[in-house]
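Readers should treat all values here as calculations from the given coordinates under stated rules, not as data from a laboratory. Here the structure is a predicted model, which means the values were calculated and not measured. Cβ atoms are built from the backbone, for glycine too; each structure is taken alone.
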Structure P
Amino acid sequence: MKSRLMSVILILVFVVSSTVIAFAAENKPIEISVQDVWADSLQWGKVWLKTIDLFEKNNPNIKINRIYVPLGQNIERILLGTKTKSLPEVITCDTQDIPHLAEAGALFDLTQFVNDWGKWDDVFPGSQSAVTWKDKPYAMQFSTNTLALHYNKDFFEEAGLSGPPETWDDLLTWAEKLTKGDRYGYAYSAFTSEEATWHFESFLWSNGGDLLALDTPESISALEFHTNFVKKGFTSPEVVNWNQGDVGVQFRLGKTAMMIQGCWDIPSSVEANMNFDITKIPVPKAGMPTIAPVGGEPFGISPFSSPEKQKAAWEFLRFLMEETGMEFFNTNVYNIPTRKSIAPSVIENLPLLEAFLVTFENARNRFEYGGGEKYPNVSVAVREAIQKAVIGEATPEEAFKEAAVKIKELMQE
């Protein structure tokens, strides 16, 4: 009798234990890894960590394991992970890298997720094209940026300028009036990186120029205008050594009165208590639209993860694309929300973003207008030509005609 009773008890213990274990397993959060390029020590990294916390509070069934990778190592890490089929569930990159990574098999086709979501039409066209390759969305962009003209209002008042420049002629005239002593009137980046091409594209496209046809009059005259500021002494020749961060430092030190810069730089000028404002990048003739490049980092999903983890990864991306995640992140880093219905509320709280939002409505995706997956190499040829023209090693016409030959050969490979 005792033996039978003991057997029953053991069976009950086993059943209960199995049930508890099964219940615990069922309620254990799904863990996914997210790779990004925003260092914890910087504002973006701090806001990103808070955004992840906000997601986990709203989605207790999903746990995020965050992986930080320095920007310069990011693409190499992704391509290596693609070869070994061991990528984190969520990865980020620059918009220019989408075609290359899609072709390499590093990104999962999000078409079904996007269709089920049903809000793709609310995403700005610039952000749609920035994550689309061969008619398929391979990533989502919840935060974007572009370029505008930042200007010091105190220096404007001192020079008797009542408002910002609107045309190329205005910009050149304003730069001359604002150049005084050791202060230059205007600054941009011509550094030997994507930044040089990125800072020039607005002038090229607004003038009807083409990255794939640099030998046209429209392209050459855009470079002539771009380099004329250094030639006339209104812009420091050191721009060939300045990245975007350096340009911002010069602005806040009072060494330049105007600069081409992104919206992410606004907090630094606000913290420095500067009396400044922002306007669209001037255009060749009054009434023409400013056509600037689309920036920002989109996030994609690994094709090597299990369907369960891919679904969890999509839930994270979807959170970032909805009001709570999108408003929180962009408001705290001064970036542009990518959804038409959400952007106005952020701009209302951050009016300095207005010029960027207006510009973004006509912004162009770089790889769409610059050679597709070959855009990074096209950009190298462009920036090398810009540097030659800025330092006087070649005339703008010579530099761009030489670059045009390189690009045409590249596109034929």
Structure Q
Amino acid sequence: MDSYITLKVKEENLEVINEMLPYVSEYIKEIIYDRDNKIIKVRCDEDSRSEVENSIQELEEMVTNNFFENDKINSVIIKDWTNKRVYNKKDVFAELKEKSEIYDTASGAFAYNGLTLKIFNYFLYKIDEYAKQIFNDCTIKYHRVPSLYSLDGYQKGGYFDSFPHHIMFETTCLNNLDNINKFSEAQNFKEANVKIKKPSNVLRTASCAPIYKYLENKVIDKNEKDIYIVIGTCFRNEAENIKTLSRLNEFTMKEYVFVGDERFIEDKLDRAMGLWEFWADTFSLNSKIETATDSFFANNYKRLKLFQVLGKSKIEFKCLIPNENKYISCSSKNYHRTHFSSKYNIYYGDKSTLAQSACFAFGIDRLTFALLSQKGVDIELWDENTIEEINKYVELF
């Protein structure tokens, strides 16, 4: 028998609690989000209600503890294009699925073809081309990184402290003949009683992670002006948050990574932000640039979020998804300062000074989804500026 738990949440905590609820208990069946009334309803079995309530209470305590009671986090809009008129209001995700231009291969994992793949490739090419233009006084180094990363390596980077709810693991069957035969002969995997190895690897959540290992124990010369362009397939456990291409378990991320001193980092981040402005103007995207915080899921949740906002260490380029009336983060500027260099012993100038680092990340799937959501799937209805820009990199017709 189903049971419903109703939560009345403070407005400033509404979004983050709604986002984190899928991770707090395996017994949650459905989450109903009533933004207008600031209410969240959770559906579960009556038998597991008590356990779910305890888990929810623990989450609420993490988010609303006394440390943060009088310190409301507010984002700051840096650039605002939210007055741009959007002509398409249709559900593009449904249209693309109906046309078979996207199709799922697993929960939160999609294959692309047709127009979707063309727009996806446009963003990949444009990011490279833009870097050549604005970083022409630097040496650009390209890295394509694998999805697998060792558990120990990821722990070293501090990812388990901040994002344990996003981690996905890689494992195999235990290596013995009986176990492998059971797996091979089983008609139904759930009933096979196959023994699985304890994971020793994770699937990366961000593309930039291997760069810090690559630079481990290095002293960066003050005359070096290296910029890394990194691409990889990334994985995040989005649980029940998966509805469209806005949230995926598997996605492509391309990043500019900068390592050096503060002046070098800030200059390169400022240059990179010009690409957001270019897209907003050229495509007339209903979008905005604003300060942001990550959805940390740990005991230091408030401290980490407060640090990001006060230090303006995370800034996002958000685009409207018209039929959902919601803005999604399509790209982000992330200033790590000495977080990674202190863990990997990366220095600047000499061993008395830690280097600083930052990444400028592009979610290729989200950029593709946002553009198509605002323009629609009928190219004949697109504006000339959009067609002209994309045709420079891919053949639309």
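The table for this structure:
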item: Among P, Q, structure where mean count of other Cβ atoms within 10 Å over residues 180-187 as derived comes to 12.2; result: Q
item: Of the structures P, Q, the one that 20 was derived from, the read-out being relative contact order in percent (Cα under 8 Å, 6 or more apart); result: Q
item: Which of P, Q leads on distance in nm of label points 7 Å out along Cα→Cβ at positions 52 and 316, largest value; result: Q
item: Structure (P, Q) behind the derived value -10000 of helix-only ellipticity at 222 nm (-39500 (n - 2.57) for each DSSP H run of 4 or more, over all residues; to 500); result: Q
item: Which of P, Q leads on distance in nm of label points 7 Å out along Cα→Cβ at positions 36 and 92, largest value; result: Q
item: Structure from which 1.2 was derived, distance in nm of label points 7 Å out along Cα→Cβ at positions 244 and 260, options P, Q; result: P
item: Which of P, Q yields -0.93, -1.27 [log10 I(q)/I(0) by the Debye sum over Cα atoms at q = 0.11, 0.13 Å⁻¹, calculated]; result: Q
